[in-house]
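Listed next: structures, encoded as structure tokens.
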Structure I
Amino acid sequence: MTDDLENAQQGETPIEEISAQTPEERIAELEAALEEAKASVLYTKAEGENIRRRANDDIDKARKFALEKFSNELLAVKDSLDAAILIEAADVKSYKDGIEITIKQLTSVFEKFNIAEVNPLGEKFDPNKHQAISVLENSGEPNTVTSVLQKGYTLNDRVLRPALVMVAK
């Protein structure tokens, strides 16, 4: 009797009780267990779908707002350019000073976000970082960048834009 009580407390059905059940009662009990297992599987499946959907939403938000910090930093540069346009009585010197300050602001933003300038003047030509526009007959060392037409830029050491260069033949 104490064994029956312990088995009942542990959620087990005593052997005498199983044999005392009619086949219909046993079928009903098994069907109830089956329904409970189905409900558990459906709940687990739904929970997995919810996790996947939330992860996809988070990825979409990350893509959508990835540039938010960068964009906020660029707003200060835009504000400086707008302020320069509003100046009515200005000379070339004040415009030049304002442009230099704006370039410093933009350079600061680039540094914060690991955007580096590529100015390869005098370096060996590297097709991974430079784009040759023309080849010059020159007394310089062959395959060396002789002039830079447009600076290149890298983002975390990955080329954003190659430098447009002229190379010695």
Structure II
Amino acid sequence: MTTTLVTERLRLEPCGMDHHDGLCVVNRDPEVMRYIGGRPQTAEETRAWIGRAETRWTDLGYSWWAIRPAATGEIVGACCLQHIENDPVQELEIGWRLLPAHWGRGYATEAARAMIGFGFQELGAPRLFSIADPRNTASIRVMQRLGMRSLGLRRHYGTDAATYVLDRP
């Protein structure tokens, strides 16, 4: 089962191959990918990424969503609820990526709040994590705005990452 999340301004649609063209624009942008792997993705890498997301939607009932503002319907980013390092024995994390033209509009915070609600209410998660490159101050500010607390630097995805947690109320 896949779940679309709707907020005041956004529609979060489970990533599928019908989102490929829009997600290619997001994933090939060097500014978007600067803190996420360090390099833009090719169309083939994005296709494989979507394929993995579709499998997780089928197997787990959560994964990556394409972010679409209701006003335009264009894909402006992606957000996820997944296990840290995609390892099912690890805790759940939320994450996001947005095209630079849409930074500073509160979309990441709005999408994250929807994912937090889904994680706590639908999945019964006891806590949710968020992880960022320590230089990614914009994402860290989103984590703080969400009320997440810092756990300092922890090793994730092969690098030291700013790690935040939010406990279920």
Structure III
Amino acid sequence: MSVLLRYVMIVVACICLLAGMQLPHLADQYAKRVDATLREVTLNFQPFLIIANQHTAGNVEALIAMHRQSNVAAFKAEGDAIERMYQRKLRFEGEAKALKTHLPGRLWHVAFRADADLREQTLIQYNATVPLTQDALITGGVVALLMLLLLEAAMAGGRRLQAVLTRQINHRWRGAA
């Protein structure tokens, strides 16, 4: 049984190593998607920024307020559209800033704080590779080590539980005789 268990542990370690090696690549793909989206929204927002520079000293909020205060319904609606685009630009600037950190910080951000739509798109279009970068190898090794430690702890707990149950059953068995 222990030989089979060792082979199972080796297989688990290999799977975790390969899965862990994907994490830096996934974070990189997400960062590229954020960058592309930020570039697109910045390009689309550029004309409004030029108008804000000409008429409101670069104050985008003042430009939005001017549109909303207009008596013309189309200009009021345009104020809402400009604000949505501006908020989207600010959101992706925040995403890009959050991703400019160390690898564990990027992985944490992608896992728990990322833009849900972009993360979903990244996962849908993700192609698994086996990158042989230092980050990928270290991350894969850490994931494999953590999983093996968790499995070892679970097996030790199972052995301890088995020993306690065996003692209780043997005690009751002897007491009944």
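Assuming -8500 is helix-only ellipticity at 222 nm (-39500 (n - 2.57) for each DSSP H run of 4 or more, over all residues; to 500) as calculated from a single structure, say which of I, II, III it is.
Answer for the origin of the read-out: II.
If distance in nm of label points 7 Å out along Cα→Cβ at positions 47 and 79 is computed to be 2.9, which of I, II, III is the source? It traces back to II.
Suppose you compute relative contact order in percent (Cα under 8 Å, 6 or more apart) for every structure in I, II, III: which one lands on 15? Each step should come with its number before you reach the end.
Working: I: 15; II: 19; III: 39.
Only structure I yields this read-out.
Hey, Rg/Rh (Cα atoms, Kirkwood Rh) derived from one of I, II, III reads 1.52; which structure? It traces back to I.
Rule-based calculations on the coordinates, nothing more; no lab input. Since we're looking at a predicted model, the values are computed, not measured. Cβ atoms are built from the backbone, for glycine too; each structure is taken alone.
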